[in-house]
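Have a look at these structures, which come just after this line.
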Structure 1
Amino acid sequence: MKTILCVDDDPHLLELIEATLAGPGYRLRTARDGGEAIAIATQEDVDVVILDWNMPDCAGIEVARRLTEGRPHLPVVMLTARTRPEDLARARAAGVSAYLTKPFSPLQLLQCIRESLARPRAASDAPTRVQP
């Protein structure tokens, strides 16, 4: 069973993600801010991280950077409304492996997670951008 850490300050989005991932063999851990996410990821073996960009305490881009510093092959899926090329470049520099723009469908998220878990990743790989 793969452990997914989902980090978002929006409780409704967390509920949607929990409903999407219920049943397909995933163990879901949730965090509502960057500090909590970093604490969970350093205490538990996490297989993939789903991360919102805009959060209180510590921005998702900073959380991605900190998590992938120690684990450069950790898949990080960034969920964001940001669509500018410079944001995608910042995500790549922070170690993000997939970039899913809001709004997204639950099926897109599930596919993105499956692909992130299935493919080996080099630290220099560009994030896969998933279009809604």
Structure 2
Amino acid sequence: MNIKNTFKKLILLHLGVLFLMLVSVFYESKEVIRFNEAIDGFSDASLIVVSILLLIYFINLYFLYNFKKNAKQIFLVLFILGVVLSIFGGPTASDPILYTLDGLSWCTEAAILVFLYFTPVQKYFK
């Protein structure tokens, strides 16, 4: 099996999971919406920062798919920022589908990191 094609399929899988996560947010239950509104979640400024980071993230996935040189480092930085934002983001509630998709997203991100730094895929980014 060609590891380059496997890596590209993993990027597409991750993109699909992210798309399903964005869609599932619009189908959250009323209880989850009420809880998230009650705990004073994101401010407008933090929502803008997260939106910009998400845009950069999608662009970086495109760069990873096409094996651009600096995409590895950018992905690692965005992964670390995602972890930090999750830690300091405060409590939130989610439906079971979004919770499962979030877990799958973290798994696919970890798999991408493994491919980037511990497999022969890393030589395509030189």
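For the reader, a short list of remarks on this structure follows.
- Among 1, 2, which structure scores highest (criterion: Cα Rg over 2.2 N^0.38 Å, for residues 57-112 alone): 2
- Test item: relative contact order in percent (Cα under 8 Å, 6 or more apart) calculated as 48, pick one of 1, 2: 2
- Among 1, 2, structure where Cα extents along the principal axes in Å as derived comes to 49, 28, 19: 2
- Given -25500 for helix-only ellipticity at 222 nm (-39500 (n - 2.57) for each DSSP H run of 4 or more, over all residues; to 500), calculated: source structure among 1, 2: 2
No lab work stands behind these numbers, since they all come straight from the coordinates. What you are looking at is a predicted structure, and each value in this text was computed from that prediction instead of being measured.
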